Structures are given as structure tokens and as C-alpha cells.
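Novice: Input: structures, listed below.
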Structure 1
Amino acid sequence: MINTPSSSIATPSSRLPDWLPYVMPMALFLLLTAAEGKAPEEWYVSLYALKAIAVTAALLFFGKAWRKEIKPEWRVLPAALLVGLAVFAEWVLLDRWIPYPHLGERTAYNPLVAIADPALRYGFFALRFYGLVLMVPLMEEVFWRSFLLRFVTDLDDFKRVPLGSYSAVAFLVVAGMFAASHSEWLVAFVCAAAYAFLLRTTRSLFACIIAHAVTNLALGIYIVTTGDWKYW
């Protein structure tokens, strides 16, 4: 009988499921967002700060599993910038011009009114733009475009599907789920289709993250300058 060191024995519990690092930050974000919606408005800043810290920690902890999929490339920047700005434009303009029933209504949180302390208000703006422009694009693109498109394409082993490859069914399922997760489902469906097309043409998750960041940055600037707070 050969004694094998216990450290060399692989057990089912010694390895995380392949899907978990892609899903956990998003799941945590959705859970804490749901908690925000049920809490009193005066708790919002504290709960958002808690969400930003928790989701960022999850991204850092699980990032080793998907970090190599994000390859910065100069060649994709023009397309990413163009798609990002186009999605911003369609999100605001189509939502304004096309009358369609939304999936519930967003709460319009106005920090200029809700936060009396100027220092706290500016701190909230900084944190909110961090979440909008850095945290959310990374978290969502890792989940929707890197994981879910490939997972629906190959339920047995999504990692054998190259980035940018996905089935027509996966495209429709992911675009539909992305739309259903937003009050503005129609413009969200167009957004998901645009990001998926960008991924297909560039084969770059980095391009999708940049496009998403550009969309959200433009949207954040639009919100602050126009006071259209429902898009927070």
C-alpha cells in the first residue's frame, strides 16, 4: 500500500466550481441592490458603500479565474468607444421617444437634496461614479459576456467555448435576461445586443468592458448635468 500525501489528493471540495468566480460578484451585487430597495432612503448611501466594498472584494478575490481573459489592446479602443457612446445615445433617446411599459419604475434618488453635508455628498458622487464606471462594467461583462454567453452555448463546459463565440440561442437568452434585469428593458436589450456584437467582432472582453464604461460614464455625466436622477 502506497501512502499518498493528503496535500496531493484532489477532492471535489478542494476546487471551486468553474462558474463561481464569474457569478459570485454579480450575485452579491443583486442581493445588496435588492436590500437597498427595501431599506429607508436615508440608509442608501451607507448601503451603496457597503455594496461597493463587498463587490470589489469579490472581484479581487475571484479575479484570478478570469483576469487573463481581459487583454488590453489598443486596436479595439475605437470600436469600443463608438459602441459605448452609441449605447448611451440609444439608452436615453429611445427610452424618451418610444412609449413602452417599463418593468417597474426606478427610484429617483437625488443626492443634491438627500445629502445635506457637502463633503458626504461629494464623497457619494465619487463612490457612485466608481461603481458606475469601473465596478459595474467589469462585474457585468465578466458575468454576461464572458460567462453566460458561453455557458448557454455549452452547458457541459463553457470554458471550451472561445471568447466571442456563442450560439444564436445564447445570444437571445442573454439579451433577454439582461433586458429583464433592467426597468428600461427595451433599450437594455439593444444594449446587450450591441455589446455581444462588439465581442463577436473583436473577440475582446476588454473592448466590452471599455464600451460599458464609456456608456456608464456618459450616462453619469448626463444624469448629473440634467438632473434625470431616475437613471442612477
Structure 2
Amino acid sequence: MRLPPRRPRLLLFDLDGTLVDSAPDLAGAANDLRATHGLPALPFEALRPMVGTGARGMVGVAFGTAPGDDGFDALRDAFLARYAERLLHDTRVFDEMLPVLDALDAARLPWGIVTNKATRFTAPLVDGLGLAARAAVVIAGDTTPHAKPHPEPLLEAARRVGVPADDCAYVGDDHRDIVAGRAAGMAALAASWGYLGQGEPVQAWGADRVLSSPAALLQWLELA
């Protein structure tokens, strides 16, 4: 297991499923759209695992369609419009993440956000949850020409804060987060409390550490 020789100087988080629980609003948007097509609501448990895959995954599980299929683009755009209307209706920072952020701030360990969510959703969400003023950097899915699993968003976050990539750690709840973190030369930590998707189990992602809870992150940082 590769671990940094010292505490990282910058901690970066994925947003959805790692730092915030946005599944209720994303699932709600999917079921709102199903209702307009005369379809019954899907159980929350069927929608939650796909939240980390964004509009592509949500439309896929809600309508059984994929990019390139007839009608996919229209469904995706309609889903995003409904999500924009309920962006902060039920979305919250995970309760167990609140003391983690407080501990990072108290230790003066800067932290930031790197997400594939587009800026038009990321900016109002992060601001509305009171995270914008606390985060050292926020990188959205369209901040750089590439999105995760490409390492560029993570490298851009490190550049903006002025911390070498190998002095950073990235925490995420999707396999592509671990791929991106490793490609960027950062410690890559898997958040097992997140959405996780429907692929390989989290233990098979090749993370430097699988965190069972946010509190485990503080233990890894030796802040607990």
C-alpha cells in the first residue's frame, strides 16, 4: 500500500457522494422526469448507486438509454433542467463530514473540491452549502479541458493552491476518482460511504486506503 511519507499538505475531495449527499435531489429529478413520461417512480435504492456517474448514469437507469441512443440527448437535457430546479432542496453535507472539515480547518490543513459536475451546478451548490468560503480551491468538470479520470483537474487544483501533487491526497467514491488520483501522483483514498456505482467492489479499485467512514480519514491524517 502506497502512503505518503508525511501528512499531505492539501486534501482534495470529490463532491457528490464524498463530501455531500446529493442523491435525494438527483434521484428526485430522475423520478420527476419519469413522471412526465407517465412512468412510476423508481425506488431510491435503485437510483442512488448511479449518482456518481452524473446525468449519463441517471438517465440510463431511469430510462434504459445511453449516449448515442435515439432520444438520449433530449432526456439528458430535460433531466439537467429538473435537477437545476431542485439543486439544494434536500442536498446536504454528509453529517459525518462536518466534524472532518472542522478538524481540517482547526489543523490549518487546506482542502478543496474536484468534481466532474459542471460549474453551473457546482458553483451554486458549493456556495449554498457554505463550502465556497472554506474551500481553498474548487475545480468543476468544465474548469479544465479534461474531466476525471484524467488527472488534469487534480493537477490544476494543486497548482492553484501552490502545493506539489505528491503532497496532496484525493478522496472519492468512484473508481475514476482513484484512477485520477493515482495518475496525478497523489495518495488516492476511497470513500466507501459514497455511491460507489455498479462496477467492481471498492476494495478492487487499487486505492491507497479504503475509508470505512469520514472519521477514518481523520485517523489516517492522525488528527483523531
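Novice: Can you spot which of 1, 2 the value 0.35 was calculated from, given it is FRET efficiency 1/(1 + (r/R0)^6) of positions 33 and 105 (r between Cβ atoms, R0 = 35 Å, to 0.05)?
Specialist: Source structure: 2.
Novice: Given a computed value of 28 for relative contact order in percent (Cα under 8 Å, 6 or more apart), which structure among 1, 2 does it belong to?
Specialist: The read-out was computed on structure 1.
Novice: To which of 1, 2 does the computed value -11500 (helix-only ellipticity at 222 nm (-39500 (n - 2.57) for each DSSP H run of 4 or more, over all residues; to 500)) belong?
Specialist: 2
Novice: Thinking only about FRET efficiency 1/(1 + (r/R0)^6) of positions 97 and 177 (r between Cβ atoms, R0 = 30 Å, to 0.05), which of 1, 2 has the largest value?
Specialist: 2
Novice: Suppose you compute Rg and Dmax of the Cα atoms in Å for every structure in 1, 2: which one lands on 19.5, 76? Provide the component values of the computation, followed by the final result.
Specialist: Details: 1: 19.5, 76; 2: 17.1, 56.
The read-out comes from structure 1.
Novice: Still on this structure, please answer the following. For structures 1, 2, calculate mean count of other Cβ atoms within 10 Å over residues 169-176 and state which one comes out highest.
Specialist: Looking at the calculated values, the largest one is 2.
Any read-out appearing in this document is the output of simple, stated calculations on the displayed coordinates, not a laboratory observation. Because the structure is a prediction, the values reported are computed rather than measured. Cβ atoms are built from the backbone, for glycine too; each structure is taken alone.
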